[in-house]
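In what follows, structures are represented as structure tokens.
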Structure P
Amino acid sequence: MYLTKSLFYFNIYKRLNLKEIAIIILNWNGEKLLEKYLPSVINNTSKDLADIIVADNNSTDNSIEFLNNNYSEGIKIISLDKNYGFAGGYNRIIEDLDYKYVVLLNSDVEVSNNWLEPLYKLVSQNKEIAVVQPKICAFKDKTKFEYAGAAGGYIDIFGFPFCRGRILNSVESDVGQYDDTTEVMWCSGAALFIKRDVYMKVGGMDERFFAHMEEIDMCWRISNLGYKLYETSNSLVWHLGGGTLPMNHPHKLFLNYRNNLLMLYKNMPFLRRFYIMFIRFFMDLASAFIFLIQGKTNNFASVLKAYIAFLKMKKYYKSPSKYVKNKNIYKGSIVLKYFISAKKFSDLKWKH
């Protein structure tokens, strides 16, 4: 068993309670974040609609004691026997719970009033929609979109992710320009509403990724099964984000390059991935030498290490048995388009 607390009585409670949604906040040594952000989730979530669960990744701080002292009622606490990371933690918790829908919610997210209802309504009333995210703005500056998710995510033909509201490192101010409900290519793991049976059908998130792009990869696999993914601005949350590593930290670069290559390799049909990854190799080689010219030798090494790791790991994957042509993959290079003309999403003039 992965859990230090048995789920037997918890699942009996759930069946008697008859709620369809579990909001799962995965915690690891996040006492301060729980203290700051958990009240908004409790205060702005209907108790008749969802259970709030804090799943603890074997924290070594006082997280559990804090929750027991301050939230003995109103939330459920489940403890894992060790730290399984982001993907591993969610995979184990979701596998063992019995709900129709689950929400992956970061511990550093503040939610708005009635944030859950629009997400639930959109997915529950549309059989073809499996995943939806709210509009995600930055907690530190609520006038701007948040980097990792914004108003819904996409990738370009070479696998580089971008969002409505954020291209590369350029983040837009939110002035209502994306206040709608629209189909997207991926939804942010910071606040992701998903049908549990679909999550289980695709095997959850890929634990080999360790960190970065797990949710994009999962969303692509879901799309390959024919499901749709949406963003709706009828729901709004604010994400602190920022992570623990700077944007160009060598280890973060390594994970981003390696995981992006793995994501391309495992989600595209054989012939397509052959020529796409052939071009990607030269694009990444150019980036590596730019790092070298700039004197960023650690970043140069990270790109090379990412390719070595990718070559070792690709044996674990094969082309998808089913591939759906995805209209939400931008057919050009978002990097090239950014430097030529598109500093924001609306500049793409993209009919997707």
Structure Q
Amino acid sequence: MAIATEVSYMRRLNSHLRNYKEKGPNLWEFSCPYCGDSKKDPTKTRGFIFLPSGKNTHFFKCHNCAKALGFSKFLKDQNATLHKEYRLETYRELNPDGDIKVIDYSQKQTEAKAHKVFEPLKELRKVSQLPHAHPAKQYVTARKIPPETHYKIYWVDNFNGWYNTIVPLSEKELAHTEGRLVFPYFDSDGICFGVAGRSLDAETTRRYIIHVWDKTKPGLYGLDQIVWNKPVYITEGQIDSLFLPNAFASCGMFSHIEHMSGLDRDNITLITDNQPRNKQVVDNTEKLIKNGWRVMIWPVHIESKDINDYVITSGEKELVKFVKDHAYKGGAALLHFNNWKRL
């Protein structure tokens, strides 16, 4: 089963690899995304995904730069969103009795839950507590993240070193001592089950490092603060969710929402990123529409890539009205979606 899953995800990765070719049942050839393969000849294809004899997982190998690594790491390097889905799917296959729980929301909470004490967070400072000259405070302010939400975000000078006090990391991981913003994940009972570390470095290849130690819970950010008898907004990114009232983030995994039974779909609006050239985003948006969700479709004249970018570039004060005015279901959603994806 694991091999078949990797084949499926490799095929979904085709638009992200230059000169992609499927050469056989378990063999793919493309230009190496690590070394670029060749500056003189852009048609060179010396990167391969293959299945070694007797193995139950694929591997990547470049015959130009000699880069070699397992399938999961390769997928993560090329598309973090796909990798999250892959991890979830393989976790189900390997742990059929420990799968993600289907959460029943027919008896929904009607007020935000208080957080249970999570000792590792006590070591950190909230962004609301940082001096204005602190780089993290300046970053959050520049992103126009609402000041009333700054208490939800933490800062740590050495993210991996701090996380190592929760779950042991490898020596290689501990060698990275970068400071990061910390977004704690709390479930609907206020219990912390994971964290996301956001880099301040715009040039980094890993903007987010996400660690979830209780994989039976859907990786959704901000679920503890949702009041279900009010309109609910679900964004892609953690930061985007902070701009809307009664919102939480799917963290690129809208599929998790399907494990939440008893939801009133007429009371929920999903907001995907504004990336009509991104096949993964386009496919996810279309799937959500066909599954009966109300989805915000970005107007074709808006160039902002997500909610945060829209607020920064437009200074839009009536954000909720903007979202409501462009949220659709069913046939109307498909009509606006088809216009949007043509971009």
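Once distance in nm of label points 7 Å out along Cα→Cβ at positions 32 and 320 is computed for every structure in P, Q, the highest value turns out to be that of Q. Upon calculation of Cα Rg over 2.2 N^0.38 Å from the atomic coordinates, which of the structures P, Q produces 1.04? Only structure Q yields this read-out. When distance in nm of label points 7 Å out along Cα→Cβ at positions 128 and 232 is calculated for each of structures P, Q, structure Q gives the greatest result. If helix-only ellipticity at 222 nm (-39500 (n - 2.57) for each DSSP H run of 4 or more, over all residues; to 500) comes out at -12000 when worked out from the coordinates, which of P, Q was used? This figure was derived from P. Taking relative contact order in percent (Cα under 8 Å, 6 or more apart) as the criterion, the top structure among P, Q is P, with the largest value.
Only the coordinates and a few stated rules stand behind these numbers; no lab work does. Quick caveat, the model's predicted, so the values are computed rather than measured. Cβ atoms are built from the backbone, for glycine too; each structure is taken alone.
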